[in-house]
Structure 1
Amino acid sequence: MRIDCQTHVFPDEYALVLARNPVSPQVIPETGGYHIIYRDLQEFHLKREAYSISRKIHDMDAAGIDVSVLSVNMPGPEFLVTELAIEGARACNDFLAQATERFPDRFVGLACLPWQDGTAALAEMDRAISELGLRGIVLYSHIGGGPVDDLAYDPIYGRAVELGIPVVLHPCVSAWAKEIKDYSMIPMVGLMVDHSFAMLRLILGGVMERHPGLKILQPHCGGILPYLWGRIRHQTEVMGRGMAHLNRSPTEYYQRVYLDTVSPSSLALRYAYDFAGPDRLIFGSDHPWVSVDSLTTLVEEMSIVEADKAKIFGLNAQSLFGIG
């Protein structure tokens, strides 16, 4: 079985909620899709057809993908004003539940949450997982500009452990995007750096220590963290910096984190494999932004044993998301 752990949808119902958001990010409907605007920093044009379920299945079949783990394209509901966030999260999760119910052998879904309202977030997580049958929750790399390791979110992480579901990180336009808005550096580099900061905060902020059963999937071959881990380890374990909330080595916690394969580079993929090992690497494509077959080819061409390819393509995801 081949499973794609990072592939996106963008429900029309959610777009209509976003269109009512009085602050950035905002959505403007356009012919055939949506124009997403992050102030004067970044714009994205999403084509409705590219995100359709029929297109998703067509591209999965063409690339030999059996199951896709669906998540909603950024921005998530945590960037909406609070009164719209709950409505937006419910719209996303209802759409995902309908897709997985219609095609139970092809899709599983990851829930969106109104993180900025702790009580509502817990209620929506219980509804999405226990009632709708979704298999995890999405955590964008900051929550309305705030850090993901804020103690206010501890009950959500704790509930994820109780439910046995993973937290799946995804990048978003950073709170400091103004500094890199030129030359399209936000999607080029900024998104990768932002989710790397988020992952590091989950470790150094003590989230993973306080919740030892927490399962986390970090995208894009770990962003920049694997390449800088030698420096991070020296700074923390030798120089003692950033250790105020930890009793154990940051490396011990990062060794629990799964990475996905979304990086269109054979060198980056090989480094992620060498860094994380075959048991913590999971296939992902970032469809429809990236063609699925371009990523499957990179894994197929790796000079590793077939048993490890089987883990990357499906076995690891089956275990993490409970896919039969």
Structure 2
Amino acid sequence: MLKSTKLLLLRAWKRAGVLERVRDSRWRRKRLVILCYHGISSSDEHEWDGRLYMPPALFRGRLQLLKQGGYRVLPLPEAVRALVAGSLPERSVVLTFDDGFQDFSAQACPALSAFVYPATVYLTTYYCGYQRPVFDPACSYILWKGRGRMLDGAGILEGSRLHSLDTAAERMRVCGAIKRRAAALDLTAEQKDDVLRLLAERLSVDYPDLARHRTLHVMSPAEVAGLPADTINVELHTHRHRTPGDRDLFLREIIDNRQSIEAMRCGTTPVEHFCYPSGDHRPEFLPWLREAGVVSATTGRPGVAAPASNLLLLPRIVDTMNLTPLEFEACVTGAGAFLPHRG
């Protein structure tokens, strides 16, 4: 559905009171809205990728809308139990954050504390101990910072020709080629960091400054340990942000991830909820997750969770800065579930 058509319909529903009736319906009472976020900007990250980042003021506005709408923001474990038992409070919502970038502790956590809202962080733990920018998003970010320049690909890409970075499509193509080459060469984390440093140097981007401000860093062990245990759950997102198709390798990702989280959080609560990295979920993963003692797993599929939902394939609503306040309201009321979704 075209966005303009969707907004026209939502405005009509809003005027007719449809959103409020859906929000307060018996149908909505039995359902759980799980919201997904990735990052809250510390500087210009939302200008680079508004699908992953939103500015702090917009995030606080979302929390204010939840408060004004009388929504019950629940901890994920409590919400999953209530969903299964059929005992959800009305207007139930869960807040989740993927990856565990340092802006969660620096930007999101203070906002959540101000509203006394709980949240779940699905943490990829490898980069906790390796405090450098995460390669894939950092590569895209540096190319965006260098937009309008020509990139000399020598030592970064195959060959040494110049690459234009004028358009988003050109930057995406170059970024994909850099990541494929790094994968083909099986570069170590340190070697990938060298690629980022060289890429930034070629584009006159201040890489030491980016690293100093910890842009696109995952939270450090100290930051993870310092998250308030009474309101923030830290849960599974694999150790290396990957989902191998081999059972043993897949389980190793869960084991390493869980052990790392338990060490940082001193084993204060069970670590038994999971989020599929990059939304990659396959049928063979479900028995492996059960074997690993995982209670629930969230996807990137849009929708609201119902009592009949498979707990290992829970839908979420990915909130981005591209959603208008009216679209966000439709999502949390549940009315958005009655609109067609792309894909």
Structure 3
Amino acid sequence: MHSDQSPDAASTHVRIERFLAETHADCLSVVALAGDASDRQYFRVILRNAPPQVLSVYPGALDIDTLPFITVAQLLRALSLPIPHVLAHSNALGILALEDLGDVTLQAHLRTASADAQEALYKEAITLIATMQQRGQELASSDYVPYRLRFDVAKLTSELQFFTTHFLEAYRGARLDDAARSALAREYAVIAEELAAEPQVLCHRDYHSRNLMLHEGRLYIIDFQDARMGPDTYDLASLLRDSYVDLYDERVDSLIAWFLTERAASEVDDRDFRRRFDLMALQRNLKALGTFGFQATARENSAYVPHIPRTLAYVRANLSRYARFGNLRDLLATCLDELR
């Protein structure tokens, strides 16, 4: 397939060749696809007499019966949510063959879509969140892994500490003394405790414009293997305070109102929900910055660096909107000029 490969790349292509032989695929070509922030690799397989497939190649062997992607897929199918079909697998080779949804993410489509088309797609995406939450409550069962996982205080706090370690210190080179660490820890504790106490629903956990594919005129959900229980604002904040897309407050306000209508949440106070949404967005954006810093420093992957300014702008907007965040903003501003 390729002649000048690293040993790891060569091994991956050998595994793919074996998988295609085992599944009797009449393959014309294999094309590498852009990956995500995980350790999986993706390839499009062009077949002679069948639709193309996408191969998800794991670092090593897998167990299809316990693989999070499969167990969550079973749940989402039970919720009647649109996700790609699993076409074949090999435990020993660590490969899943998935339905090919094409290359058009919501992020990519938004660049050329009209304002009306953008609005319609966001409403469709929000309707999927509402369905996940409502049907997810109806079908809640510990038989499904996501119902046994949740964004508790420990998880939310660890994500904020991840931001400190991998963005402030590793990526931006901040030198924090014990007093600064303790002060940040106190601020993080308040955020984590408040979020953990919010209404808990089924969450995708990474619901943004790169994980929604436009295929045959509708949106499909991908990269859902980390689903868990979390605040009812989590997926909405991920979508509307997306590191990859600029959304202005007027549109965010109207889409939050649409969400509350779709969820039939007439008992919810709009202003209080917006406050909870902004708190969730702040935690989510700080966590995203931690991921971007980790990818840039630990993985030497600069692909996420262009999205840092937008994410910092979202953080600054939320820190400035509420007086309660004054101390946190002052602490972070000593390390980040963008927040001054």
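FYI, it's all coordinate maths here, none of it is from the lab. As the structure is a prediction and not an experimental result, all values here were calculated from the model. Cβ atoms are built from the backbone, for glycine too; each structure is taken alone.
The greatest value of distance in nm of label points 7 Å out along Cα→Cβ at positions 21 and 285 among structures 1, 2, 3 is that of 3. When helix-only ellipticity at 222 nm (-39500 (n - 2.57) for each DSSP H run of 4 or more, over all residues; to 500) is computed across structures 1, 2, 3, the figure -10500 traces back to 1.
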